[in-house]
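Visitor: Read through the structures below before going on.
FYI, it's all coordinate maths here, none of it is from the lab. Remember, predicted model here, so these are calculated numbers, not experimental data. Cβ atoms are built from the backbone, for glycine too; each structure is taken alone.
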Structure I
Amino acid sequence: MSIPGTNLLRWSAALALTLSSGACASDVTDPVGDSTLAEEDSFAVNAVNPGDPLPGLTEEQLAAFELGEEDFAEVEEADEGLGPVFNNTGCGVCHDQPVTGGASTTNLVEIRYGKTNADGSFDPLSQFGGSLQQLAGIGNSGIPGCEAVNFAQETIPPEANTLGGRLTQPLFGLGLIDGIPDSSFHTLAALQAALFPSTAGRVSIVTNIATGQPDVGRFGWKAVVASVFDFSGDAYLNEMGITNPLFPNESCFNGDCALTAQCDPTPDPEDDGTALENFTNFMTFLAPLPTGPTNAQTVIGAGAFAAIGCANCHVPIAKTGSSTIPALDRKTFNPYSDFLLHDMGSLGDGIVQGSVGAREMRTAPLWGARVRTAFLHDGRAASVRDAILAHAGQGQSARDQFAGLPGFLRNAVVAFVNSL
């Protein structure tokens, strides 16, 4: 097994040391300005219902959460800045499983595309609107001179020889993930390299759009987004076509920026930052889903999950740093991810984003798996069992060991993941 008994004990001890020593290495900014510090605590995940805010928020923070949720659920129109090209008309239209803020009820899969050259280099085909295909448009904008222009679904150019599906991800608990100190990711990567180098991940370093400085990428299928605030701005532009202070330039329809600028009916930026702040508050304060019931089978499954190496990457525990938000201050929680990049071999999506390679993917958090109906980055797996058996690259060893388990242990691992 990839984690023999000795290594499993060493891994558990190392994780405990990481949490205790790195928990306060950075601060989390309170988006609504509360300055009270809370005592160190564990996050009481089962104290909430799906869609609830984090326990322990102040009245001001609860009001910010509720205002953000309203904005998140709003459906936009073209005269409000929607488009000219977009993927959907509102955040909550896609993020609705099992409640607002979740994954997609329809298991929406978007397409990223590009050209993989003979030398292995990757061209995102930006001149054609790549690498993200927008799925819809506002039609005719009504602007004089633009009568012949119909903004619709973007065309994937024939030059594209690489397509990667992207399943809508749930947003529960993002504030906790945002609060993990950067140092924790670096320490975790070093521990993995020391204890089991064959499956060790690496930290994604990206540019924080809000600060312009290098930062740890922790969000998105390839960990290319550094913060909830950046995530809000990126999604507002790329998913809804609404420009904002972080992303002031439109996505160009099929790469034609001149045509897009000429026929866009709403002046940029279309959001002055108000909606961006509201989205950030909603996602920062949105609690993780409660876990399912525990029984003998799930307890056995948890042990087998760790023993075959799944917990190498799907790390059970994480901890936030110090924060002026009591609900996020030094909280221990259970995302079942290291948020690091791993070479997933044939399971990679083939898309290069910044310094993140074609075969590299961020470890997907497993919390909330019990309400999901599709798994993996492109939604190809209809069950936890199928998702495990599709693992390749650095996940191949755990996959093979899972396949080699007696049937009752395979069922126990699946039951355990389905309880998260």
Structure II
Amino acid sequence: MGGSKHTSLILIRGARQVLTLRGSNGPRRGSGLAELNIIHDGSLLVRDGVLVEVGPTRRLENLALAQKAVEVSAVGRVVMPGFIDSHTHLLLPPPGSFATEITEGARTIRTITGMRLETRARIYVEAMARHGTTTVEAKTGCGPDRSAEMKILRVLASLKQKPLDVVATFLLRLPPGDPYDDPETSGGGDWISTEFLPKIRSRRLAAFADVAWEEQSGRAAYFVEYLRVAKALGLQRKLHADGPAPAAAIAAAIESGAASIDHLEHATAADAELLGRSGTIATLLPCASFHSGGRYAPARTIIDAGAAVGLATNFNPHHTPTLNMQAVVHLACVRMGMTPAEAITAATINGAYALGCADKLGSLEPGKLADLLILNISDYRELAHHFGTNLVHSTMKRGEFIYEEGPVAARPARDLRPAW
């Protein structure tokens, strides 16, 4: 690097393919889901963390501004937007615990220090960054335990932009039984809507309110009221719909204007038609099905009905221990019938729409943040053929390289740091 060049200016030059994901405003659906808007032999100019120019190398390298930039070679490689992982359970079950019951997991969270929770979460987030995720959503889900829920939300707040953007979601997940009969609720389930949601909204601890919908629990009216309150408070909405009859959850999601409804392993053609006529994104989670051995969501049916589809890991430390969005793309193609282009779109720009941040993330366009990947492949379709291999050469977040692959080499003992 020359001493006269400004480190705030970076020219990523000569990529075999630049997947820009440029397109019309709004989530991609139908044929638009397969439009990557590729620039062959492309380059990108980044200034102060923002994309200034994206286009053919011949044009960009002749720009006056490019002459002042630090040059990074992407020759022979693919450059694409960073993955947006829009559905994870980052801290549940908690570290060191294999608790499966909500109340047991919440009890464990209360006994663990916030520092230990943050350390564990940071390990996961940094691993996600190494595998190409640049923005991640993370849910609570401790049931009616306000202490455990608040602890997780505070930990998630401490992780923001270190190194990734972490979007926090309050997940209403109730234990079996009536929502008003648990002594932990301190006077009934109403406190969630009347006290807790307003508190986390005013403190900006969560951007989304999610609910694990149970169609046969008799709680539908309670869930609908929860979504109404969340909307009135200005919280965006999400729904879990992994049960065998998701129609009621889908109707509630559409009625409340939810950003996404997730899982949908049991969605029918009629359900897909409803989603196709709505603005709600169907976020599919193939890794959850892979680990459980269960059925996969009918992605082809949902896409062909015109619905906007997203993809996410459903990362959970024990039940879905996959934090690699490349694996999600692979499974979406080989198990759910999606094309590589559709899967990449679902894992980037549609994931950004599912998190309400598509105005600044999810595609490589001037004015958006420089969140991107340089991949060790020469054609984007190779993403669908690899499984368990990290193809990321480097990850850029807000114009800074937060991960670069390094050499495999022996280290002298004198360079090792002692463990104590």
Structure III
Amino acid sequence: MASLQKIAYIRWIDKQGRRVPQGTPGAVKVREKSSKWYGCWKEGKKQFRVPLATDKGASQAMLTDLMRNKERGRAGLIDPYRDKLDRPIGEHLEEYLVSIRQSGKVSSEKYFIEKRRILSVIFDSAGMKTLADLDGEAVDGYLDSLTCSAATKRVHHTAINAFAAWLVQKERLGANPLLGVARPQGGKAVRLRRALKPDELQRLLDAARERPLAAAEWNSGGRQRKKTRRRFPAKLRQETRDHYTRIGRERALLYKTAIYTGLRRGELAELRVKFLDLDRAPYPSLELPGEFTKNGDDARVLLVPALAGELRELVAGKAPDDRLFRMPEKMVPVLKKDLKRAGIAYKDERGRYADFHSLRKSAGTMLGLAGVPTRIRQLFMRHSDVRLTLQTYDDSDLYELEEAVRALEKLGLR
């Protein structure tokens, strides 16, 4: 016989009242009851728990409807839940994605990859194996545990809610168990980035080109203590020197391509030889399919002829489906070392970073310094909102303000 219950659960909170993993220093164990009522019943040896509503009367009505539908289903009158609650939730996910694809509303493969990734992470992190585990408290806990920005939390909140709504629409659930999950509010400080000056960009390219071979030319003489470690010149064969030289040239070309095209790191990682049209006139181009772009739209990027010439040398002998660049598995440590060799601070005294995305910001800023019209800059950066072009991707510190002062001086005010 089915009954209404409130589920007791344990959570760990820090001094600010935020939910944290068990074992976090200073965390306090708190025992709480769920805000929602659950419908509970047994079928044989298996126990079922279905989240209902926060109001007991409404929950009782929902549970009555649920059990009535189950009885009618057993009698062959209706089949309200075509998929059992104990069916793996991953199977529902795959059918959900198929349903979206068949609707024709979304065609970007990147969308489906990202949607599957987000929902799979939620299921794994919240311990959801079947639909019976799809629970508002579990999703609340998952969102609380995320350390990303509020905007990213909202993306995850939207994804799991859309999935739950589809389950209800397809009569796989009697009600959406996530209606009580609050949408994450607020925000996290956005990382401040700075654009690099032309001379800094050149120093970075030089450092990237030279550092792999320079690092290989010295060894530390085996395993020694850090403070007493001594470095010795390494004897390199010519083919080894050529290998590290090629790595340096390719890395410098990777940075240069980011600067001249404004492409993001993820987009650069997906570039294939077949995306290049180096014989196009008057400017060579790069055609990037929408499945690899952030907004899901196809992108055509015109290339500076000198850059196109270097890319032609790079792809010589490669197959059409080969990747253009060999991206380091961990890009941040590599870039930090290149910046250090170039004498450029990764984080300046004002807390602004010179990370890989700063190369994209440098591209946008250089267009502004060159006097390129705003609309053209927006199209080049592939921004849907011009405010993003003028505010986030424009570094005012690189502009000379003397011209503005001279214009004001001409007013001749007394």
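Visitor: Say we calculate mean count of other Cβ atoms within 10 Å over residues 338-345 for every structure; which of I, II, III gives the highest result?
Guide: II
Visitor: Of the structures labelled I, II, III, which one yields 24 when relative contact order in percent (Cα under 8 Å, 6 or more apart) is computed from its coordinates? Please list the in-between numbers first.
Guide: Values: I: 24; II: 21; III: 12.
Considering all the candidates, the number was obtained from I.
Visitor: Consider the structures I, II, III: one of them gives 1.7 for distance in nm of label points 7 Å out along Cα→Cβ at positions 50 and 282 as calculated from the coordinates. Say which.
Guide: Only one of I, II, III returns 1.7 for distance in nm of label points 7 Å out along Cα→Cβ at positions 50 and 282, namely I.
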